[in-house]
1. -26000 is what came out when helix-only ellipticity at 222 nm (-39500 (n - 2.57) for each DSSP H run of 4 or more, over all residues; to 500) was calculated for one structure; which of P, Q, R is it?
2. Rg/Rh (Cα atoms, Kirkwood Rh) was computed and gave 1.07; which structure, P, Q, R, did it come from?
3. To test your reading of the models, identify which of P, Q, R gives 40 for relative contact order in percent (Cα under 8 Å, 6 or more apart) when calculated.
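Where a number appears in this text, it was derived from the coordinates with a stated rule and is not lab data. This is a predicted model, so every value here is computed, not measured.
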Structure P
Amino acid sequence: MTGTELITTRENADVKIIDVKTDLSSYAASDLRKVLEDLLMEKVNKVVVNFSEVNHINSTAVGTLVGIAKRLRQNGGDLKLCNLASTLTRTFNLIGASSVVEIYESEKSAIAAF
């Protein structure tokens, strides 16, 4: 497990799972970006971000997720999100980010989608 205590990573088969345990304000969005950038440098291609403990996300964090998803796809991988509160899903839908980043109800379904 790596990352800060509020953003941790673990592995399930060949999929890296990021558990976000805080709302994604500017500071936490920066931490998430660093964790994702580190995974890109490690040549990780399959990433799931678990939002089960997140109630708020800012535009910086959404932009980070969209950007990383695009970069992963260029490398033959992908980024998937899971366990979003309905308010977060609405946010992604309203700003159009859900057309770029796939959202799943559970971690298991997100991993199975690879």
Structure Q
Amino acid sequence: MSGLQTPLLRALGLCARARGLITGVPMICDAMRTAKAPRLVLVAANASENTKKRLNDKCTYYKVRLLTLPIDIDTLAHAVGKSSSLGAVGLTDENLCRLVTDALEKTTHENKE
């Protein structure tokens, strides 16, 4: 785990503890059809091309923002407290979305320096 990614990992952990996450691609896709649709979907950098395409298609159709994280599937799973690999998470709360996007911007900004 890189020290530069720590704010992002902490933000994801907070989202998990606040129960503001939908974990896993099938559950994210199912939730998009309901009132509890995610406001932001985050996909791991090394998720499969099939996963990325499926999420991209769903997010485009339902007009949900999709971002690719600079972390792998195992790090994402560990950050949100899951024991197995996790390709994507969906955030359901607008304030948590802002927290994660700010942490992501900070992480990418520090990586460029």
Structure R
Amino acid sequence: MTNEALLSSPIGLLTLALVAIIAHEPFRWLGLYLGHGLEADSEIFVWVRAVATALVAGLVTRLVMFPVGALEGVALWMRLGALASGIAIFFIRGRHLGAGVSGGAAVLLIFQYATQ
């Protein structure tokens, strides 16, 4: 079965969703169980947040500097502008990682649609 056939059939989509849930949910529940008694500002959570932020920063940098797939067709100035916007939004929103990533992605989409 090709990727297009898998994504176009309801059974294929349901299979993908179930595989994603089976692969993802046990670890969420395990994390909930293990982290139940920890304080949100404890040293371990600060470390985990720093590692997660570093991983996202590394992946974003790789995508901006060495794009693959559809991102290869996006001009470097657009990718750098979206990156700068995402960083600014990250700090404006009180170092909120989700806001920075989402804001940078939104700016990239705006750039792309505005120049078509």
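1. R
2. R
3. Among P, Q, R, the structure yielding 40 for relative contact order in percent (Cα under 8 Å, 6 or more apart) is Q.
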